[in-house]
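Quick heads-up: structures coming right below.
A short reminder: the numbers here are calculations on the coordinates, not readings from a lab. Values in this document were obtained by computation on a predicted structure and should not be read as measured data. Cβ atoms are built from the backbone, for glycine too; each structure is taken alone.
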Structure I
Amino acid sequence: MRPTQILEEQLIENLLRVDLKPIEEAESFQKLMTVNNWTGKQRATALSISPARVSRALALLKLPHETRVRIDKGEISPRAGYELSKLPTPELKSVTQSNRSVTITRASSATTKSRKQQKSKRRIRQTFIAENGWTVVATSDRQGTYHDIEQALTEALDEVRLRIDNRIKLT
């Protein structure tokens, strides 16, 4: 038996334990992925579990150590931990460092709020449709004017002309 097969069997046996903590499970999934060069879906199929379970578990490994410890202690549910893994670090710390408990509702709410803030950061989006059917979209993360768009389009046009001169094919 190859060493990788032995390790794989040990990891699978470990995953079958009833008292397995969420972070231990995630680490075992990660090790199986590394040992077998599997995708999440391949791991799920091999272990007869849903791919979503694997994805949610692996997301916990992205969390800071302190948060992972709280998940293993049961202070934060694995599901709330999954929602927290979607947050940028400053917002994650804000949610987890408060004295209140971190429920799935609170974590989901923080994630939704963060997504709305990120969407609102893209303030400008202008679409221009040419007569030949091409559509050009200009976007910016900051406020601007039509003069700013004109300058950006001029720079883009210079780049297009350079690519034409260098016979770069459109992909």
Structure II
Amino acid sequence: MTDARDSFLEGMSRSAASVSVVTTDGPGGRGGVTVSSMTSVSADPPTMLVCINCDARSSSRILENDNFCINLLREGQTELSDVFAALSDPPGGDKFAVGEWTKGESGAPILQTALVTFDCRLTDSHHSGSHFIFVGEVLKTTVADGKPLIYGSRSYGFPQYHTE
């Protein structure tokens, strides 16, 4: 069965996706984790979903806090992505020391320099395999100018736009 898992992981590594830091705060504590698995569910009402490993501390915190914010990263924010992915050490041991953060309507931390933020109230969660699927109603969306940070083939990049 390991061969099927390895082939699956290798195949998924070739899928390019935007990079987001999902954050939460409340009675369960503040947390955040880098993800590439997020998508819209519905426009009526605006709804998003994220998939986070069950072993990540942020999973239990989202469940207890009933909120999360999807902070879509822009090009040039690889350091922030690496810190929240636990690939590099945060300054002073605090992930939130990287970047400028405010509190959203939901209570979740919002990255001020994100390309897009989706501040969500948790409406549903599902356990599937090694991950939780969190579904949230979007309370507020903030959009800035720029290009998204992309991850694919185990490296960062950003889209190249061509004009004719």
Comparing relative contact order in percent (Cα under 8 Å, 6 or more apart) across I, II, which is largest? II
The value -5000 for helix-only ellipticity at 222 nm (-39500 (n - 2.57) for each DSSP H run of 4 or more, over all residues; to 500), derived from one of I, II, belongs to structure II
Of the structures I, II, the one that 8, 25, 19, 16, 19, 11, 2 was derived from, the read-out being P(r) over Cα pairs in 10 Å bins from 0, in percent: I
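Match the computed value 37, 23, 15 of Cα extents along the principal axes in Å, for residues 42-97 alone to one of the structures I, II, and report its label.
Numbers: I: 37, 23, 15; II: 40, 28, 18.
The correct label is I.
With distance in nm of label points 7 Å out along Cα→Cβ at positions 90 and 130 coming out at 4.0, pick the structure among I, II it was computed from. Intermediate values should be presented prior to the final figure.
Values: I: 4.0; II: 2.3.
The value was obtained from structure I.
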